[in-house]
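What follows is calculated from the coordinates using simple rules that are stated; it is not laboratory data. Keep in mind that this is a model prediction, so the values were computed, not measured. Cβ atoms are built from the backbone, for glycine too; each structure is taken alone.
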Structure P
Amino acid sequence: MDRCVQTVKTTIVLVSLLGFMRYIPIYYSFAEYSEFVKHQTGRAVSESQLKQSLINEARLYSLPVNESDITIRETDNVLRVTVDYKVPLKMLIFNHDLKFHTIAGGWLSGR
């Protein structure tokens, strides 16, 4: 009986670790990409250049960000960028979409 309980505990720990190993890289990429979005928004020259830069960086992090996922608005000399996207997470038992939302803003100077 003790051996069976030990086997079940070991299996649960291994499955949990496997699950965390799938989540950690995705959340790390999200955090790095969010920082990039904030940094680029403050340096933006044009909307099209900013969008292309955000899409290119998302590809580097293997994030499925499309042009339609990026919203750029100018209001009273403030540039606001919102990026909403989903990352599919495929596990052995189930598939799940992780939803991410990044917001950044910056002053428009010299325009």
Structure Q
Amino acid sequence: MQLFILSCLLIMMHTTIWYASNLQLIIKNQTYALLWAVIIGIPANILVFYVTKLGHAQFQSLWTVRLLAFGASYFVFPVMTYFYLNESPFNPKTMTCIFLSFVIMAIQIFWKNT
């Protein structure tokens, strides 16, 4: 259950981070886009704080939390980038990187520290 909650928070975190960093490519008014980035940055950083706290409590390893966060970003980034900017993730280089991010996540979840 903890892993499910952590996964949901990671997806929420990466969604807010995507908006904070990429809204400038969607909104024409750059001042308005910057204002939204600052506003969205507050809940994004709160999510980062709690993801780190919960993840470290679950795995007792900051490396595991970091690499899970990296892998989880590949659930969010391709979908949102395709939806908003029409940039397809379906090319060999990107698909290989996405596959490798899933491998990294599987190693972090299933390979227990000794």
Structure R
Amino acid sequence: MAQVGNSITFSVAFTNASGSATDPTVVTFSLREHLDGTERQWTYNAVPVEGTHYPTGANPIVRDSAGAFHVVYVTRKPERHVGFWLGTGTVNQSSQTTEFVRHSDLTSNDGV
């Protein structure tokens, strides 16, 4: 379980009908911070533009190899973060991952 301010990584591996790693024509990633309903969306582009292909202040989608992509997100709130991948075109596939984020650990500074 991550803490507020930690980076969490959402990854996906897309495959075609025969099981071979394949890039979709379009790759999108949506993130929902569940309690307050904040939703953000990324679209893969080999030369991404902040605010166009990914939210301002966030990291872009990275292509690791054929069919393999990831996003690193720095958590802002203690709540459930649901990441949803969607590949369309040459591959039509989706994947969902949930990450739980909590407040950072507190320590006593009063010598007790």
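A few notes on this one:
- Taking distance in nm of label points 7 Å out along Cα→Cβ at positions 3 and 99 as the measure, the highest value among P, Q, R is held by P.
- With Rg/Rh (Cα atoms, Kirkwood Rh) derived as 1.22, matching label from P, Q, R: P
- The maximum of distance in nm of label points 7 Å out along Cα→Cβ at positions 51 and 67 over structures P, Q, R, that is, the highest value, falls on R.
- A value of 36 for relative contact order in percent (Cα under 8 Å, 6 or more apart), calculated from one of P, Q, R, originates in structure R.
- Structure (P, Q, R) behind the derived value -29000 of helix-only ellipticity at 222 nm (-39500 (n - 2.57) for each DSSP H run of 4 or more, over all residues; to 500): Q
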